[in-house]
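As structure tokens, here come the structures.
Just so you know, all these numbers are worked out from the coordinates, no wet-lab data involved. Predicted, not measured: the structure shown is a model, and the values here were computed from it. Cβ atoms are built from the backbone, for glycine too; each structure is taken alone.
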Structure P
Amino acid sequence: MTETTALRQRRWSTIVWGAVPVGLLALALSVDHVPFTDVTLTVPYAAQGPGPTFNTLAEIDGTPVVDIEGAETDDTSGNLNMTTVSVRTNMTLAQALGRWIGTEDTLVPMQQVVPPDVSEEEFQQFNEAAFVASEASATVAAMKFLGMPTEVVVHDVVPESAAEGSLEPGDVITAVGGTEVSEPGQVQEIVLGHAPGDDLELTVDRDGETRDVGLTLGESSDSEGTAQLGILMTSKPEGDISVTYNLKDVGGPSAGMMFSLAVIDKLSPGALNGGKFVAGTGTVAEDGEVGPIGGISHKIRGARDSGAELFLAPADNCAEAAAVDSGGMVVARVATLDDAVAAMRAFTEGRDVTTCG
């Protein structure tokens, strides 16, 4: 054996044996549980990053994301995309390090994603309820913007609540305690003015018939001493007009503003966005006020990478939004629905837009 051949063999042995601990380390980092046990080895962190965006003016699998029936709708063009944040949980250490090193994701403690005393299933239910509430607020805000009256509809009844057995999904609530109501917020305000155990009478329309329903208010499980009716409410335009939001597997309230803008666009002449690619995020209250959301940096990156030209950002998120590389995308500052509409009009007309910068 020559000296060169022997040297090559020693080097190969060094590489092989040197690779063994590295390989074992990589294997250990990627294991998500102790072998032959139920003990998990995942890290207590979640990775947050840009999620998918959805055009609220478009269809998904042949169904409009925002579907309006009972009213004449106008043709739309371009995009009004709502934005999301992707959340990855139950990661191994290797997976977490991979997200941190190789992507723009941020790692956050799990308790910032799911409260420590709440199961992931309960948290999912909370997000779904918040999404339903945001849809109701979006409809009311859009109707107010358009000058159209609304009515309150029972979306669901919480089991073992004050409303169980008295109210049913589909009931239209027209009065609470003798006061006429047309928005979910008005119902909440009246209920919160009472104490648990108080009797309260509601007037509802059910299957075309008006009836009075009496019940005894319960107590909120989250706030001692706070009265609770025990229903999820939505809102619809008065009469035969209905607005349905058909986006599955998305939770939380941050799509509210974009849903409102889609309704306004479909029920008013012309293209609200001027045919441009507009994206955005933000909660919306029934009075049209746009509220802050979480994950603004990821949502801006997601919109940028999707090709958006204009991004509508809540005014209270502007400080963080201004620090994000938005590429050539304009990031507008909006505090109300009026601001959002004004920003789109200014952008499409080539005028200055009030930005977060």
Structure Q
Amino acid sequence: MSALSLFIAAVVIARASVTVGHRLGLVDHPDARKQHNGAIPLTGGIAIFLAFLAGTFGLGIAPYSYPMLTIACVVFAVGVFDDIRHINATARLFIQYGSGIALATYGGIAIIDVGNLLGMGDIPLLLLSVPLTALAVAGLSNAYNMIDGIDGLAASVIAAPLLVLYLLAVQAGHPMADSLLLMLVPLAVFLLFNLGPNNRLLPKMFLGDGGSVTLGFLVAASLVYFSQGDNALIEPVTALWLVTVPLMDMLSTMLRRLRHGRKLMDADRSHLHHTLMDLGLGSRQAMVLLVCGAAICAGIGLALEAIPAYLSLLCYFLVFIAHCLFVLKSETIGAWLNASQQQSAATGESSGRT
């Protein structure tokens, strides 16, 4: 019943947020990189987080820690402000890193060890615990923000690790299982609006920075929480497998920008979903393919828990190398396809004139 109550509350909040977004002008307009039609409210993240808070306090479901919840509220407020006024990339990165430091020190959720990566027992991080936790938070927050480029993609790859953790938590009888449900149900409702028919009942909305960054923070906190100490449900290296698609997309995009002499944080069309679309896939096809890829990688990561952690990490690096090779080759393939299309078009025009 609590899940049904949360679902209904999330639907009501989401529908109301669309109206508020239009009235306040908190909308996204199409441009050279954004191919949607008309002004779309950037209130998906607001709706998700408000439903998350409603579940926390209305249903009495405790978060991992209340200091963590306080930090999440600050991250959310900064993200919404970014949607309204646009914070520059450097300042945003410092804020995200600061939220990671706060999570490790004030929130009580930190990466204490990275598992048995050398075959000689768990490797404690000691003084590196806080900075590595902060790096994980900033990295995932940016990864989800960067991959939020086509309908349904960011929310789906955000939901994937949370769903895996939820199923494992339920199986283990973990007391924090319902905390994961607090994020999953509003995410499912958002996907109904984001991928739905875009009518009066289910109008389209986007996550916005307030959504992708805040949810990135919550996913990072969840992965750290459930991979460390007495709460551990997965090995630390398995956490990497659960976020393979956004993490590898971010890293390969940055490498591609460096290769072409562009700034790391400048927006462009170099993401994996853009690459797939340039190769001829539609946006919905690219989304489904990447979500399936995320699910497969999560399954591989869980299966590899049966072998030593260092072998799982080695496999992860091999997947990353394969991903980078695909991205590099796709530029050549894309250029060849464009040239072929232009040649076909020119041939057609020539035939028409004769």
| Given a computed value of -24000 for helix-only ellipticity at 222 nm (-39500 (n - 2.57) for each DSSP H run of 4 or more, over all residues; to 500), which structure among P, Q does it belong to? | Q
| Among P, Q, structure where Rg and Dmax of the Cα atoms in Å as derived comes to 26.1, 103 | P
| Given structures P, Q, which gives the highest value for FRET efficiency 1/(1 + (r/R0)^6) of positions 208 and 280 (r between Cβ atoms, R0 = 35 Å, to 0.05)? | Q
| said: Can you rank P, Q by distance in nm of label points 7 Å out along Cα→Cβ at positions 160 and 256 and just name the one with the largest value? | reply: P
